[in-house]
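Q: Below you'll find a set of structures to go through.
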Structure P
Amino acid sequence: MLKHVLETVENQFEMLQILNEEGKIVNEDLVPDLSDDELKELMRRMVYTRILDQRSIALNRQGRLGFYAPTAGQEASQLASHFALEKEDFLLPGYRDVPQLIWHGLPLYQAFLFSKGHFHGNQIPEDMNALPPQIIIGAQYIQTAGVALGMKKRGKKAVAVTYTGDGGTSQGDFYEGINFAGVYKAPAIFIVQNNGFAISVPRELQTNAKTLAQKAVAAGIEGIQVDGMDVFAVYAATKHARERAINGEGPTLIETITYRYGPHTMSGDDPTRYRSEELDNEWAKKDPLIRFRKYLESKNLWSEEEENKVIEEAKEDIKNAIKQAEKYPKQKVTDLIANMFEELPSHLAEQMEEYKAKESK
């Protein structure tokens, strides 16, 4: 009986797909109502972000950037979900989700400062609803529940949106966050980007659950699994979740089945130790840019000329932004101490004076 109940629940979570690997529509009823200009803008952002990823990896290897988590392969999961949001929505990203922050309003040079460990990289512009990228795995889920509840209590027609990877669903914060949000019907969207490997551990060793979307059932919230390489499926699921949230129907958990083509981070991870070349090749055929490009070209909405224009624009922006980041005043020890507390405790006050004297020489 118990096994039957489990199988019944698991079988209800089928992966939603609208645009297949060949760039063909396979679910006409759910195609998002996006204008030609919106479709082209979404493609522009994906191409731009792929170039940003390539250049960021190169800058990291040159020693010009610090911490960096590659994003290639996850553009549909990241950018199509963000495209379904509004400016007033509050973004709580993980460390791989810097692209969403940039498209939400974070200046590119500040994204580079974040990578370099400079405090100004975490100073979100006043007109931008977001928190800096969360480094602690899963912690953003609890924060999102709180932000969403605050928005509800203030009567705001907006949502709080967060991201984590498949490994994040193994953290206690994940369950506490979705449970709290569910209890209070907080307007939150919880996105799990399931790229198959939490750093180096296969998803199958993270959990015995058939899907990650089904974890929503235990919290009494809606859950859905989508093809994370399909821009339309991700957009449609996020748009649906946002409408539910602002209508008082509570949070949604979205699992996007995706893949990261690069390492977990540039800090020494070697994916060849835990992923096969065959698996990489299999997922390369599912590239979100390739399938979306095929679709747009079939509608005469995209061309090689337009794509090259975006590539050159991205390269120029990146060149200017890294120059700006490198010219920014270096972070001092006194900056670090001053940013820790509003009123310094006695031992840090002593250290502050000590380092002020050193830095003045």
Structure Q
Amino acid sequence: MTTDSGNLRKIIHIDMDAFYASVEQRDNPEYKGKPIVVGGLPQGRGGVVATASYEARKFGIRSAMPSKKAQQLCPHAIFVLPRFAVYKEVSVKIREIFSRYTDLIEPLSLDEAYLDVTDDKLGIGSAIEIATQIRNAIKSELNLTASAGVSINKFVAKTASDINKPDGLTFIGPSKIESFMENLPVEKFFGVGKVTAEKMKRLNIHTGADLKKLTEEQLSLHFGKIGRFFYKIVRGIDERPVQPNRETKSLGAEDTFSHDLTSIEEMFEQLDKIALTVYNRLQRYQLKGRTITLKIKYSDFKQITRNHSFASGISDLSTIAETAKELLSKTFSEDQKIRLLGISLSNFGEIAPSTNRFFDTSQLELF
């Protein structure tokens, strides 16, 4: 939270509002004000939702949801295939706006980034003013909106950016962090997905204040390594620096299921959904990996991984899905119950400079 000189950091988290859908509405005036779903089409076997416009979200449509379910929730929704080349081009322009103020930029994806403006290039000094100028520039130059969170560390800034969406700015100052974290519902904590939230509520943990009552040892006992992270973060402690040159080592997605999977058909269906998410992310960052890894967690929490490597990089959907299914088939037995599946790609080799900074494997229920 502090610099080497002991000063508090000034961190901004910028998150574009419904990025893909907003770009589609900007470029296609007939889509404005309508429920737009960007992702796989619901016809045939269907795909998954990459993002949805705010008009579509009113119907309960969310990212990573099967497109068929999205269509059931909103039959008049307009489904649009992603145009990743266009989104990347817009992302480059957004990054250029960021770079006017700082070189300490850590992109998390095409539409989201941390900025450390402790010592900004223009000598403005105020992180709130810089966030305001960035949002105004995005609006006037790109005809898009972004939300921003401003605080002294990455976790609080990222959480704050989600409070007044869309087109909002939220500042959480040092004196407000403790009460902010105590009042935060556990679902809003990074690392707390649907399954973890349900487990917390069974333990009577509903807010940050409830979480704060547990010792570090108790949190580690209940939640493993991430329990130590929860212990620090609920106290507003996050020393992670903004890392402008973080290299991608793996990229993927995983999902924890609300009920254990028992049939191979059900498992294959989930792998198809996860593979499509991985494929979309690879397209987003223009990456090809040589190694596909399948992650399996059983109902008894035993976890295994299996992988297969190729002579050259791959990124096509069919290879990802079929390889994952083949790896699963080799381990499958009818008496096993599976609670989590994940697919990731690694061994990228040459990575374009503009795409070498993105996050590692992420869980579908978190993003």
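Coordinate-derived values only; no laboratory data. Bear in mind that the values here come from a model prediction, so they are computed numbers and not experimental data. Cβ atoms are built from the backbone, for glycine too; each structure is taken alone.
Q: Assuming -14000 is helix-only ellipticity at 222 nm (-39500 (n - 2.57) for each DSSP H run of 4 or more, over all residues; to 500) as calculated from a single structure, say which of P, Q it is.
A: Details: P: -14000; Q: -11000.
The value was obtained from structure P.
Q: Out of P, Q, which one gives 23 for relative contact order in percent (Cα under 8 Å, 6 or more apart) as computed from the coordinates? It would help to have the intermediate numbers written out before the result.
A: On the way: P: 23; Q: 16.
Of the structures listed, the value fits P.
Q: One of P, Q was used to compute P(r) over Cα pairs in 10 Å bins from 0, in percent, for residues 27-146 alone, and the answer was 12, 42, 34, 11, 1. Which one was it?
A: Label of the source structure: P.
Q: As an exercise: mean count of other Cβ atoms within 10 Å over residues 67-74, calculated from one structure in P, Q, equals 19.0. Which structure is it?
A: Numbers: P: 22.4; Q: 19.0.
Among P, Q, the structure yielding 19.0 for mean count of other Cβ atoms within 10 Å over residues 67-74 is Q.
Q: For distance in nm of label points 7 Å out along Cα→Cβ at positions 59 and 323, which structure out of P, Q has the highest calculated value?
A: Details: P: 1.3; Q: 3.6.
Checked P, Q; max of distance in nm of label points 7 Å out along Cα→Cβ at positions 59 and 323 sits with Q.
Q: Sticking with this structure for a sec: When you work out mean count of other Cβ atoms within 10 Å over residues 259-266 for each of the structures P, Q, which one comes out largest?
A: Numbers: P: 19.5; Q: 12.6.
Across P, Q, mean count of other Cβ atoms within 10 Å over residues 259-266 peaks for P.
Q: Mean projected area of the Cα convex hull in nm² computed as 18.9: which structure among P, Q?
A: Q
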